[in-house]
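J.: Multiple structures are listed underneath, in structure tokens.
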Structure I
Amino acid sequence: MPATINNAPLLVGAPNFRDMGGYATHDSRRVRHGHLYRSEGLAQLTHEDLEVVRSLSIQLICDLRSDKERTHTPTRWPEGSAVQWLHMNVTADIRAGSDAMAKVLLENPSAEGATQAMLISYRHFPEAFAPHLSNLFGRILASDGLPLVFHCAAGKDRTGFLAALMLAALGVPEQSILDDYLLTARYWNGPRGEASIRQVLTVVFGSVPDESVIQPLVEARAEYLAAAFDAIVEQYGSIDSYLEQAAGMGPKQREALKTLLLE
């Protein structure tokens, strides 16, 4: 994992906000610092946090949340900032009201059912993201979208999948991609993470759910990300094919992306 990752969150109000720079690629280059950031929701930024994000000169906020999530929990950002917005509205997540996940949980309200719901959600990610990816990568390649931060609610699932795709497109090895995904366990855990998902499940069940149902939903597990990548291979043949067909990122575009984001 990159040396810049440590136990001190960059933002107090969004501790799962982090710089993706530092990862080595297959060709011995590294992801540039200060260009790609991944995060949880940005609604709770403190005054000091606002000054930090202002100093990062972020040009594009890519919000992966649903319209309902954005309305209920609006982003807090420095006033007067010239930042641009890209709303991707990915709904294959329990926090976004995924019907498929809710159905599984209602039919099997247990740890096993919750795990299956997560696997189903991740398997839906490739399809759910596909209509949005070419726009996002196009903004990056046009050089009007960097530095960039992308986020969902927890910065774990939707954000984790997109971060994995970004790193894969840059040629970062699979183990490093998984390491980045699992880092969320350091910043989004315990009562803070459980409280948010408990609120969502209370709406789904009509009452407070058992703790055994909550845990699989708040955890970042290697099997979840593997389910998304397995679905990509089944539907597209490979990650490279998915990036080319869904995101318009063929060999030429991939090299242009690496020129921008690697050193």
Structure II
Amino acid sequence: MLNENTFMGRVSTPEDNRHFVTSLARGLDILQAFRPGEGPVGNNELSKRTNLPRSTVSRLTTTLVTLGYLIHREVHGKYEPSPAVLSLGYTFLANNKLRLLSRPLMQDLAKRVGLGVALATRVRLNMMYVETVRGADESTLRLETGSYLPIATTAVGRAFLCKLPDSERNFLLDHIRNKYIDDWPKLKAGFEGAQKDFSDFGYCLSMGDWQSSFHAVGAAARDNSNGDIVAYNCGGSSYLVREETLREEGGPRLVGLARSIEVMCGLV
């Protein structure tokens, strides 16, 4: 069964898998709890973010410092990731075929439409940027590689969901509904509209659904050799980027990029 904690694909749930190492999973949860640009974080905040007891977090951060994956800022009594963590991510970036194939096409698209273009994949119930290209306009997408976005309200997340097989998509939607009970009717309606656009045109829109000041369009691609799925988006300030522009120019071009990647994956 698909597990919301996996990067992508199918694995057994922890409670059903006797090979699952809980202490390792908790250590990785600590590393994933840090956010870009926020600086050092203390054990109390890490405990809140991971839902782990503070005593457990303290042991884990001490272990990660000893292993060289965290730096302890003694003046503040807080922690931040060390360069060793970057080496883990770089291995993925350097070896990811979809990212390597996508970058030159993303650069070309950004020049043509003047909007920022990003490539993302799923991490739990979020999308994480693994490649970004700036647009010419200062109003365009400015988030960097490693940034997280919610899967349910963004164009890139909706496109990813639409590209999934039905069983996997429904599994994730169930998790979204359970986590955001009060917001579910609005999230469901937004996704259903995006799903219709995806069926009709191959792209999804998010017109202020994630942030009121941001409009974006998303599309997705699948590497049929291994089943990996990635999603792309482009967009910018809601004051300057109109829905008409995304539907008539950004969306079709982004779909063309995704289809080119799928063809290239079949040839590589």
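Values quoted throughout were computed directly from the atomic coordinates according to the rules given, and no laboratory measurement underlies them. These numbers come from a predicted model, not from an experiment. Cβ atoms are built from the backbone, for glycine too; each structure is taken alone.
J.: Can you rank I, II by volume of the Cα convex hull per residue in Å³ and just name the one with the largest value?
T.: II
J.: Given structures I, II, which gives the highest value for distance in nm of label points 7 Å out along Cα→Cβ at positions 159 and 183?
T.: II
J.: Now, a different point. If FRET efficiency 1/(1 + (r/R0)^6) of positions 39 and 55 (r between Cβ atoms, R0 = 25 Å, to 0.05) is calculated from each of I, II, which structure is the one that comes out at 0.95?
T.: Going label by label, the one that fits is I.
J.: The value 0.05 for FRET efficiency 1/(1 + (r/R0)^6) of positions 23 and 111 (r between Cβ atoms, R0 = 30 Å, to 0.05) was derived from one model only; which of I, II is it?
T.: Computed on structure II.
J.: For which of I, II does mean count of other Cβ atoms within 10 Å over residues 63-70, calculated from the coordinates, equal 19.6?
T.: It must be structure I, since only it matches.
J.: Of the structures labelled I, II, which one yields 24 when relative contact order in percent (Cα under 8 Å, 6 or more apart) is computed from its coordinates?
T.: I
J.: Could you tell me which structure in I, II was used to calculate FRET efficiency 1/(1 + (r/R0)^6) of positions 47 and 199 (r between Cβ atoms, R0 = 41 Å, to 0.05) as 0.40?
T.: Computing FRET efficiency 1/(1 + (r/R0)^6) of positions 47 and 199 (r between Cβ atoms, R0 = 41 Å, to 0.05) on every structure in I, II gives 0.40 only for II.
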